[in-house]
Structure 1
Amino acid sequence: MPRATSFTADTLADRALLHFWVHGFHAASMDDLVRATGVSRHGIYATFGGKKALFLACFERYQQTVVTPAFARVEAPGADLAEVAAYFETQIAQGEAAGLPGPGCFVANAATEVAPSDAEVAAKVAQHNARLKAGFSGVLQRVAPSLAEDTRSSLAEVMVVFTTGLWTLSRCTSDAETLRRAVRRFLQLIKGVAG
């Protein structure tokens with residue numbers, strides 16, 4: 001009778017996500033992933049087929065366990081810029097509690113490390129950015145309904161760029177107030193444009 005496995009695909013992806021998030025894709029060897037996840041090479045290959053497929057699975061787990069709990073407030077009906085501010089504060093506070101500098105954003109890290117040479121990873125990054133843009137665009141539509149559609153779309157794109165930059169900055173500062181100050185100034189600018 002085969003021995004029951006001590007992990008699920010989700011728990012394996014969650015453990016791998018933490019490792020990839022901190023160390024990146026290229027620096028993570030299969031031996032590193034075996035140690036980080038507590039799952040044998042055979043278990044990793046049998047579940048995901050290899051390192052690359054496991055890395056791709058981490059994008060979905062990141063959405064479910066990190067992005068949605070924080071960003072769902074921006075996507076909620078009736079959300080306004082207060083919810084955008086709360087989204088940023090939630091993420092900053094978590095980074096502060098874990099210790100800054102931190103690992104930044106898993107997707108932003110993958111965008112710079114892997115996406116330029118990998119179409120599948122680039123597609124995952126684009127999917128994430130499209131989600132952020134849609135959420136921000138919905139907020140802008142509520143707070144500034146008179147904005148032209150192309151202006152709202154452009155402004156939402158700028159908000160995505162700011163978000164990516166903010167989490168990248170969190171990888172090289174130990175001062176959470178630097179991040180909070182950037183958010184306050186940015187949202188003041190958005191309010192001024194949305195007017």
Structure 2
Amino acid sequence: MLDAFSRAVVTADASTTCVNDLSALKSFIAEGNRRLDAVNAIASNASCMVSDAVAGMICENQGLIQAGGNCYPNRRMAACLRDGEIVLRYISYALLAGDASVLDDRCLNGLKETYAALGVPATSTVRAVQIMKAQAAAHIKDQPSEALAGNRLRKMGTPETGDRCASIVAEAGSYFDRVISALS
């Protein structure tokens with residue numbers, strides 16, 4: 001995994017020059033707090049995001065929890081929740097570093113083939129990731145659904161607005177889209 005600093009050094013070293021593009025590094029530093037807030041929003045709500053995504057996926061396909069379904073018995077449901085947490089964790093790593101290589105190398109490499117070999121339905125898995133993507137965007141913007149959360153509503157208290165928020169939400173969304181693409 002390369003962050004902006006490592007990437008600048010590797011690029012300069014490959015061309016046997018000094019690091020010249022300091023504007024990219026300045027930009028990375030300037031958006032550092034925004035990245036930390038976004039990662040904190042995802043990490044602080046990860047368990048709820050994953051369980052809600054899996055519940056949403058099951059609501060749309062009740063066969064998953066019936067005998068013979070992919071979330072039946074409990075150990076399969078636990079594996080599904082675990083995998084959702086792992087995907088979300090690697091997305092947060094990519095968002096923090098501003099680089100998808102850790103997501104690609106350690107999470108997505110061979111994921112589709114593994115799930116196919118285990119008989120995990122890709123459409124259901126993709127749907128759970130889509131739900132997590134929507135939740136992540138809401139949490140990064142600090143706009144979780146009050147109607148659905150009820151007394152469990154949890155706001156971070158650091159709302160971003162405008163283009164700055166839109167860019168970090170779009171970047172996070174691109175990492176979710178990478179997962180969806182890898183599973184499709």
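Readers should treat all values here as calculations from the given coordinates under stated rules, not as data from a laboratory. Since the model is a prediction, treat every value here as computed from it, not as a measurement.
Could you tell me which structure in 1, 2 was used to calculate Rg and Dmax of the Cα atoms in Å as 18.3, 62?
Values: 1: 18.5, 68; 2: 18.3, 62.
Matching structure: 2.
Of the structures labelled 1, 2, one was used to calculate relative contact order in percent (Cα under 8 Å, 6 or more apart), giving 22. Name it.
Derived from the structure labelled 1.
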